[in-house]
Structure 1
């Protein structure tokens, strides 16, 4: 969800103004996904590298995150939206972790759409964590090295139990994955748009889905008649 800061600068405001307006795009995207039958949506909310931003911006983002959780939870429950947090919780502020875990508990019964919020998330860290957990389990004799498969690794990722993404959308004109779901997105279709995140809504999501529907996914294979 890129472009909040540049959008705000174009409006003559600080970066936090862009983040605040980006919340409406989150709401619009979640509601649209639910209405068109998308079952899983992952939002890259805050990366492990974002801690390096100016402290006032980081503090503002954490405050905004907690406020949004409080403001949105009733509507999420009413609409059958289940929220799930992926990322490293151990190095996050305790009040933020408490708010996010409360959100997970309150929305646990949602059946219409699962929204995974990637917070303090980085794919390199996720894969490294999985490797360490597997190494510990092998050392403990739970299974042998020959049993370490792609499926075994997937079982130790934050996204365990959820399907790999079919489509990855990046807004704001940047054409890179920025350490997002690198393992899971191995065969995802990529869609890049110049639209800044605060201007991204249902119409822009529909355009991305329409583009996805025109692509042919072969997963490394070819059609039999070819």
Structure 2
């Protein structure tokens, strides 16, 4: 079933953008099971009939929200200009940006966690996250190859495994904040916790492949 963004005229596109943003907040705070189409429609200033007309069901609306969020965060990372930086600095820049996307968006962590549950429990269509991942992995690979050539990094055999590990570490304080907070002893959503985890996770990732004594 196709959940790609609906092609519409500008006014309708604005309406759908507003609807997706309201739905994003509702799904983030209440989860898929707790969110209600009627409330989403009312907050977005549309009728629930319009929601069903474009998306068919609450599950398809949720898939569209996940798709839009995936496109947003992946496109930002792919477009991030780090090619002019030395490999270590480039890697730190992109890892910090990964973390900051969650830090600056109060809904992203909860939405990502709800999306994990949804994809684990449903046979879902391929979305933009899967479509854009190769481009992001290639971006990481270019940084890693430059670092290996300059003698800053060890050779990384599988950049996609490295990317997956980096994504889990940088986002873990937001997507699994309870367990992480208990283990660390500091709420990872607090200012202190976010600063601590941002620095530690990025340092840990960089040092895992660094050949230089001071990778910072």
**Message:** With mean count of other Cβ atoms within 10 Å over residues 94-101 as the yardstick, tell me which of 1, 2 scores highest.
**Reply:** 2
**Message:** Taking relative contact order in percent (Cα under 8 Å, 6 or more apart) as the criterion, which structure among 1, 2 has the greatest value?
**Reply:** 1
**Message:** Matching task: 2.0 is the computed value of distance in nm of label points 7 Å out along Cα→Cβ at positions 174 and 190. Pick the structure from 1, 2.
**Reply:** 2
**Request:** Have a look at 1, 2 and say which one yields -14500 for helix-only ellipticity at 222 nm (-39500 (n - 2.57) for each DSSP H run of 4 or more, over all residues; to 500), as calculated.
**Result:** 1
**Winner on Rg/Rh (Cα atoms, Kirkwood Rh) once structures 1, 2 are ranked, highest first** = 2
**Item:** Structure from which 11, 35, 30, 19, 5 was derived, P(r) over Cα pairs in 10 Å bins from 0, in percent, for residues 30-157 alone, options 1, 2
**Value:** 1
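No lab work stands behind these numbers, since they all come straight from the coordinates. Bear in mind that the values here come from a model prediction, so they are computed numbers and not experimental data. Cβ atoms are built from the backbone, for glycine too; each structure is taken alone.
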